[in-house]
Structure P
Amino acid sequence: MADRKINMNTVWYNNAKGDGRIKSDNLKTQIAIPVPKGGSGEGAEPQQLLMSSAVACYTMTLTYMLDRKKVPVAGFFMDTEGTVSKGDQLSITHHPHVVLASDASEEDVATTQALILQAEKDCHIGQLLIKAGLSVGTEGKVSIDAGEDTTSAYIRKHGLER
């Protein structure tokens, strides 16, 4: 595979209490130094950006794996928790919830449970973080759609509408 370049553009406004912007092909976000470190806190901080890379990688990896195995997914959402210990040591735990179609089989449930764990091993960003000494874990849940539309409720609750 040929080398792939990823270009990003960054600008910073004012001093440490200011903020900045990062932009790339499909990414545009505001960044800021956290308040406890003397900044404005009016943007994403480095640990959030690092976590977002792990979240995106895990989400895309699991989605791809479920699709390849033709698992009848009705919805997928996830909370991820990061804990910062003394010395700025970050640990990350993904809590994926995969909702299967109402006609899903026990085999579909078992496959999904296995893929939830396998996606952690196949996510390149998560594996890089583990090699760097961070703790990355997964505690997943699989349920069968009972007509409650839990995915839409999650989207509304967390303001994730398209």
Structure Q
Amino acid sequence: MPQNTRSNEDFNEILERPEIKTWRAILETKNIVFSILESWLQKEGFTVPRFQVMFYLYFEGPTPPSVIADKMSVSRGNITAFFKRMLADKLIKTVAGKSQARPNYALTTKGEREFEKIFPDHAERVTKLVLAMDADMIDHLKKIKRNAENLGKSMS
């Protein structure tokens, strides 16, 4: 049986590092906010991935699936599965992209109407749930995100 070479005090010291406290606060906040928003979206008949796809397509227009997969941090296989369901539900459609081999996707009129029906209430719920941050805090979060993206790329 392996011998535990670290004591609980060592781990407590690790937990006291500012970076670890920040990570835990971000993770715990993300989990509770996501859970509540997911519950609200489900009551409206939406899944989080469906809402996210519709959000990106509504605000960014026709987009290749790879771009949306990257934004959602899901595999291209997962995004293909989301798109197949949404195509079957007539919420999205294929449109010509820069590459003829790979189409872009856009919301259909039905998809736009469904998104426009749910988005204002969703935004209102987010406004009640999430406290606004000052510009410095938002910039700091963006730096954390960029740092993570850069580290992720260097580790692949």
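Just so you know, all these numbers are worked out from the coordinates, no wet-lab data involved. Model, not experiment: these values are computed from the prediction. Cβ atoms are built from the backbone, for glycine too; each structure is taken alone.
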Checklist entry - mean count of other Cβ atoms within 10 Å over residues 17-24 was computed and gave 10.6; which structure, P, Q, did it come from? => result Q
Item to check | For -23500 (helix-only ellipticity at 222 nm (-39500 (n - 2.57) for each DSSP H run of 4 or more, over all residues; to 500), calculated) the corresponding structure among P, Q | outcome: Q
Checklist entry - Out of P, Q, which structure matches 1.8 when distance in nm of label points 7 Å out along Cα→Cβ at positions 25 and 145 is calculated? => result Q
Item to check | Value 1.5, calculated as distance in nm of label points 7 Å out along Cα→Cβ at positions 33 and 49, assigned to which of P, Q | outcome: P
Item to check | Highest-scoring label, criterion being FRET efficiency 1/(1 + (r/R0)^6) of positions 9 and 81 (r between Cβ atoms, R0 = 30 Å, to 0.05), among P, Q | outcome: P
Next on the checklist: Once mean count of other Cβ atoms within 10 Å over residues 73-80 is calculated for all of P, Q, which comes out largest?
Outcome noted: P
Checklist entry - The value 11.9 for mean projected area of the Cα convex hull in nm² was derived from one model only; which of P, Q is it? => result P
Next on the checklist: So if we calculate Cα Rg over 2.2 N^0.38 Å, for residues 57-112 alone for every structure here (P, Q), which label has the highest result?
Outcome noted: P
